[in-house]
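What follows are several structures.
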Structure I
Amino acid sequence: MPKFINPPTLMKPTAGFSQGVIHGANARRLILSGQVGQKADGTLLEGIKAQTEQVFDNIYALIEAAGMKPTDLVKIVTYTTVPEEIGAIREVRQRRLNGHEPASTFVVVPRLANPKYLIEIEGEAISEG
């Protein structure tokens, strides 16, 4: 039976979704909803670097809330509306992943759910037992 998680360290979902889902018996799989550069109190950070940092703060908070480690992250999909900032996004991503190399897809989109969102990253994490 899947367990839906919404840790208080992340903004409360507003549109009928969970921040993460854990399922599995011998291996636990966490499916992370797309995370944006918004703090738990709803504050949206300005600029691509600040938003990307917050996205990773949110991802790691969700992974921790699921009882997992950052190295359990196996896949990320990055969406951005600012293709000219791909270098800045990659710099933050590489530093925050700290040598960990999950499967990764990068997609440029015309806009995200809120026109002020510059980046959104979704992902999956898997841990043993």
Structure II
Amino acid sequence: MGWWEEVRCDERIELLIQTLEELKELSNDGIPIVVEGIRDVRTLRALGIEGQIIHLGHGSVINFAEELGRRYSEIIILTDWDKRGDELSQRIAKSFRALGGKPNTRIRGRFKKLAMRDTKDVEGLYGLFLKISH
């Protein structure tokens, strides 16, 4: 059993809020957030993320990571926490790291562990935060 399975509901809510606040801070510090699609961008905007959010689009993941590597030294990878999202996260991180960049997958890992009971994707975070705020 992982630590997230032992966390009480109110602690889990607090950890979700802290994770969102950390994401906002990193974004405000100029670290771009990489997501899968435009709806993920809209979700993060609705949650108060004001910094740069970049969505994958339909091109090659390697070309995408190379472009990121030319423009940034650090990124936050926030793909969905389903199988496809796991694979995308790993591929982007590996390619970005190979170019000397620092990919942050820690935030994604925390959201995955804390929110996986309620949602499997970034898009579902908005509904989850609405639910826990009431």
Inset, instruction - Assuming 12.5 is Kirkwood radius over Cα pairs in Å, for residues 50-113 alone as calculated from a single structure, say which of I, II it is. - result: I
Legend entry - relative contact order in percent (Cα under 8 Å, 6 or more apart) - highest-scoring structure of I, II: I
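If helix-only ellipticity at 222 nm (-39500 (n - 2.57) for each DSSP H run of 4 or more, over all residues; to 500) is computed to be -17500, which of I, II is the source?
Traced to structure II.
Each reported figure results from applying straightforward, stated rules to the coordinates on display, with no laboratory input. Small disclaimer: the values here were computed from a predicted structure and weren't measured.
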